[in-house]
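What follows is calculated from the coordinates using simple rules that are stated; it is not laboratory data. Just so it is clear, the structure is predicted and the values come from calculations on it, not from any experiment. Cβ atoms are built from the backbone, for glycine too; each structure is taken alone.
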Structure P
Amino acid sequence: MVAANHDRSERRIGIIGPGRVGATLAEAFHLAGYAVAVAYGRRPEAVNAVADRVPGLLAAGTPQAVADLSDIVFIAVSDDAIDRVATA
C-alpha cells in the first residue's frame, strides 16, 4: 500500500506504446502531477509527438529501457503485440 503523503512527482511512469491510449495516459498522468519519464514506440515520431505534450519525457531505445527507468510501466499496445513487447 502506498502512503497518502507520497509525492506523485517522485514516481516515474513509463509508457510502452505511444499511440492514442499511451499518449492519453502520458498526458493525463503528467497533468495529475506524476513524472512521466520515458516512452518507447516502434515509430520514433509517435514518441516525439507525446514528448511535445509532456515536458521531460525521454524516448527509450527498447521496452526494457522503459522498465529500467520507471517505477510504473503501462503497456498500451494492441493485444497481439503484448507478447513481442514482453520478450523484447
Structure Q
Amino acid sequence: MARFEQVKSNIVARLNEFEFAKATKELYSWVWDDLANGYLEYCKDKISQKKHLLLHLIWETIQQAHLFIPHITSEMSQFLNDTLQNVKK
C-alpha cells in the first residue's frame, strides 16, 4: 500500500507540473510492474483472503486512471460496482 500511496503522490506532482506524459508513465508502471506482477501474483493463490485488498487497489487504480481515460474508467467503475453488489448478495 505504501508503494501505491507514493505513486498517487508522484502522479499529483507530475500533473501539477503539467508533465502529463510522466504522470501516465507513472500509472502505467504501477499497473504493470506493481499491481499485475506483484499484487496479483501474490494474491492469486490466496484470493479468498486477499480479495478486499485486491479490490481496493483495483478501485483506487481506476480512480487514478480516470484522470487520463475518463470514458473507459467510468465503464470500469460501473462494472466493478455491479460486480461488488453481486458478491455481497
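When FRET efficiency 1/(1 + (r/R0)^6) of positions 12 and 44 (r between Cβ atoms, R0 = 30 Å, to 0.05) is computed across structures P, Q, the figure 0.50 traces back to Q. For the set P, Q, ranking by relative contact order in percent (Cα under 8 Å, 6 or more apart) places P highest.
Quick one: P(r) over Cα pairs in 10 Å bins from 0, in percent came out at 16, 45, 32, 8, 0 when computed from one of P, Q, so which one is it? Computing P(r) over Cα pairs in 10 Å bins from 0, in percent on every structure in P, Q gives 16, 45, 32, 8, 0 only for Q. In this comparison of P, Q, the computed figure 0.7 for distance in nm of label points 7 Å out along Cα→Cβ at positions 28 and 68 is attributed to Q. One of P, Q was used to calculate helix-only ellipticity at 222 nm (-39500 (n - 2.57) for each DSSP H run of 4 or more, over all residues; to 500), giving -10500; which? Derived from P, not from the others.
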